[in-house]
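Have a look at these structures, which come just after this line.
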Structure 1
Amino acid sequence: MTLIAAGTVVAADGVHRPGWIETSADRIVGCGAGAPPWPADIEYPDAIVVPGFVDIHVHGGGGASYTDGMADEIIRAATFHRSHGTTTTLASLVTASPADLLREVAALTEATDAGVVAGIHLEGPWLSSARCGAHDATQLRDPDPTEINAVLAAADGAIRMVTIAPELPGGDDAIRLLVDAGVVVAVGHTDASYQQAHRAVELGATVGTHLFNAMRPLHHRDPGPAMALLEDPRVTVELIADGVHVHRALLRHVIEFAGAERVALITDAMAAAGLADGSFRLGTLDVDVADHVARVRGMSTIAGSTATMDRIFRAAVDVSTSDAALAAAAQMTATTPARTLGLTDVGSVSPGLRADLVVLDADLGVQAVMASGRWADPISLDSSAL
């Protein structure tokens, strides 16, 4: 057992100043406000302890990518983000050929079984060519039940979320098929009308993939998919709070309108996260990073982000105007994303849940990370876990 005392603990039942957390093996067994019930094993008098971050949309980081299909790359990316507080990762794939998609899914399925990542998010290939963003337009295709079933079979339950443009031919049937398979359906990279997006939600879609980005924009006579997703209480909306993808004023407005319980903050990070500017790849596309902004080579199209979840958390605290800023930030970076995926043992500091904790200093920088009851090790390229 380990007893941790901290100046601030952001727990499921409130923000405790001071507070304490007790862990045993990989679980939280107790937490509360005030002084700990007995002398603490570890003390962080000036720190803030929050739940481990849950990133449901991330393509890579630290120079490694989930799309490469290599065990050491997958571990390196996941471990890099863990060092920035992400203790639960949904590895996102981009559009690829049928053969490459199956190969990448197979590699990430092994990583899921080994506990390196929490599952797979397919962001493509069933996306709109008009809103493809940083996806290989030559590999986009309409959803086909045969391919969907083949991918689901290869993943053996590892696929937790699929982003789809619902207006594509076969979109309705694809949504039904995925929902019946227990997969979370997200609407994104879409040129859908307001009505088409609303129908997707009626069919079972429950997530808006990086709201506003790579979707038909709002118009006063054509509100488009963003409005349909934002106004429906059944939908969780992703936002990339990196200061590049969404204006701060819009970020603040969405959070105030939808509430922290419906906003999942994501990184959408690619391999360049954590590295200096330079040239990289996202799937089959060449990407150049300048001033920490990733763009498809030769284009103005943004290609994911270079953010980490600790940076996203700081942005969330900064945009909040309420006294519950820390609680709202923890909700959007951990609790809401976990609930969205149906992950019941992570996402908050509460007895019975997994002991995933992030210790932040006074400037909200990461001081320490606990994952499954163990303090995170330095980044390792060891692929023996797979």
Structure 2
Amino acid sequence: MAECIVIGAGIGGLATAHVLLQRGHAVRVYEAAPALHATGAGLVLGANTLQALGTIGLAGAVAALGEPVAGLTLLDERGRVLLDVDASRLAARRFGPHRSVALSHADLQLLLLRQLPPGVVRPGRALTHFTTTTTGPDCRVTAHFQTGEPDTAAVLVGADGLHSRVRRQLFPHLSAPRYAGYTCWRAVVEASDLRLPAATGRFRETWGRAGRFGYVPLGDGRVYWFATRNAPPADARLARYTPPDLLALFGHYHAPVPDLLRRTRPDQLIWHDTVDLPPLPRFAQGLVLLLGDAAHATTPNLGQGAGQAIEDAVVLGQCLGPETRPEAAFREFERRRGSRTRRIVRASRWVGAVAQWQHPLLAATRDVALRHLPAFVTNWQTHFIYQTRY
């Protein structure tokens, strides 16, 4: 059994706590925020992620939070189908009862939080730095916080997100996120009166020129939507956009896009630039390991951000056995997770770049190519995402 410090109480950090506790380790999760408030809009967890959650007994509870998703339908601005991907058959072959599901990010975070024992998560403890003791027979790592109360353990897991303090200390010259070229607005809205066809089990996404709009029902009449637009980085004007501003940009899109925007209150909007993290040479150094967005933040185009953090947690639990030295466990973790996550980051960035093409000729050519894309290509892409097992 090892004593483990986890920095960050997001989805990756909370999933890591569940896995390590079930493996018999002692875990303390430190969160910088003074109170544990669930955040975010919506997300889709792939069948690969539900299988990972199944290894720790949480797949059923998570699936019950949202709506099943069988695939993806891409459309043009007028609502004509460009591509329809049915991932359910491949998922059924590989993962049996586990299916993809769309749910609220906040609901998932709260579920993971509430099912941990009291006292595991400790809010209001912002990490400043860590130190490692390498002398003597027992190497230890100490986390130092702004409160001035350090904590020492056998390992430290940095699950503190895109702007990770742990990563900045490990790899100070390789920590800057990179802008993908487009910005994003998101919201979860009440839209039961629209009677959207949740039974079709499709995440619907419309590709225009220099912008996209996607939506998926979450259950209980709620719908998660997102909208993207090519824009300069860190443009403060975009933070002040309201639903009427977005309606001016996307109001010509097919139904129900304008209706979803009209049902969105200004306080429901979440805005951020779309960024990812250039691949790191490694995820660990000594007794310290990065996982989730701290290690391999990706653009959301493949819907694998939260899922890869959960996969990380499960694999870490398998690598960190009761008699395994942390350094050896982390090397095995890097071997199993490095190639897969790098490939997902690259593929997601490429899909987003193509989806955001602005030139009319390029966008038209893309749309024609999607309409004639052979099924084996989409099957190959789906197989790549679903290729993992635990």
Structure 3
Amino acid sequence: MPTALLVSCAMYRYGTARMPAALKAAGFRVFVICPKNSLLEFCDQIDGRHCFSPELAADDLTVIAARAAAQFRADIVIGCEESAVRMLGLAGRLQERVKADSADARNLRFVQAWCSDDPWEEKRSRCVEMAAAAGIRTPRQVAVDPHRTAAADLAALGEPLLLKYDGSSAGRGVFFASSAAQAMAMAASRPVESPALQAVAQEFVRGRAASVSFCALGGKMLEGFAYTVLRHEPPPFGPASVIELTPHPGLIDMARRMVEVTGYSGFGGIDAILPDDGSPPVFLEFNARPTQTTHLGKLAGSDLCRAMACALAGAPYDAVLGRTSGRQVALFPSEWARDPNSPYLTSAHHDVPWTECRLTAAIMTVTPQLHGGRAVTPSAAQATAHP
């Protein structure tokens, strides 16, 4: 039985909270490192956990994760969100502080094998360039420096266009601009959170948003499924709230090639656009961590967690790779929060974790749109979710 160590730095990431049950159903032992009072604390399908306080330094948390991986004899370390991946990526640098033949050094090397110090989500623009160099179709883009770039430099991108920032997630770093001049004005007025994070102006491709969720080992995609996005929360660039599982060989092949280009191991996803003119899909982003749909693999007919369990155990697995039906899924609680009267809540599969009552109650408590209130404190969520 393989062992998974989930490491989370987020309080209320819904997709993260759904991972333990999916891993457990696939045959994993599941151990968790997470913040105190986060949603992961309410998951029933966990064999052990370590909860840390927000004051804990990132270096210390990385060492704790490395030691936990050794203690639990983990076969895989999973950074659940961008912040966790970034934190675990410190493992390479921290090895310089300990003896090369020490236990801590060995433990840090194991973590580094799963979470490199090259955080892809902080280098989205570079990832697009890598995809283009590999022959994958990508949107045209131009790096933007508010002090040096002129609106004329963006002319080749056409109008409208998008302004994107590296290091962003959940659509928060993507802005629609009707013209090159507006894009430059937006770039000039936005506070620079980190000078190292690149801004790019990108061609706007009209079409349907689509994604692939996958698992991979050593640069080889083990399993994956594709879907198109029917609703976003928040619109227009936020995470999906309703999806349609779609057999799309072009998307699956794009994901397979990106896994090879990056040499990736773990759970991940790509985002793309299916152009309105019917031309091949356009690559947008590579997500080097589980996406909010990873746990849906069994429903999609492509069980990502099972494929990874078999690969780590050296057991056979017959990959499906996207041969799924056109089933629609309303993601919980996103679609309910977007529109409590949404027809998708009854016409589609509503992905509520009915078998995990504590988790369901906790999610509803911390999602203000579901009860007309404001966001509650972790202690209030705990009081509501615990019997």
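Annotations for the structure displayed:
- Looking across 1, 2, 3, the calculation of distance in nm of label points 7 Å out along Cα→Cβ at positions 43 and 123 that yields 2.8 traces back to 3.
- Read-out FRET efficiency 1/(1 + (r/R0)^6) of positions 139 and 179 (r between Cβ atoms, R0 = 30 Å, to 0.05), computed value 0.75, structure in 1, 2, 3: 1
- Identity of the structure behind 21.0, 60 (criterion: Rg and Dmax of the Cα atoms in Å, for residues 83-146 alone, calculated), options 1, 2, 3: 2
- Ranking 1, 2, 3 by distance in nm of label points 7 Å out along Cα→Cβ at positions 59 and 355, the structure that comes out highest: 3
- Source structure of the calculated read-out (distance in nm of label points 7 Å out along Cα→Cβ at positions 131 and 243, 5.3) within 1, 2, 3: 2.
Taken together, the values in this text are just the output of simple stated rules run on the coordinates, not laboratory data. Because the structure is a prediction, the values reported are computed rather than measured. Cβ atoms are built from the backbone, for glycine too; each structure is taken alone.
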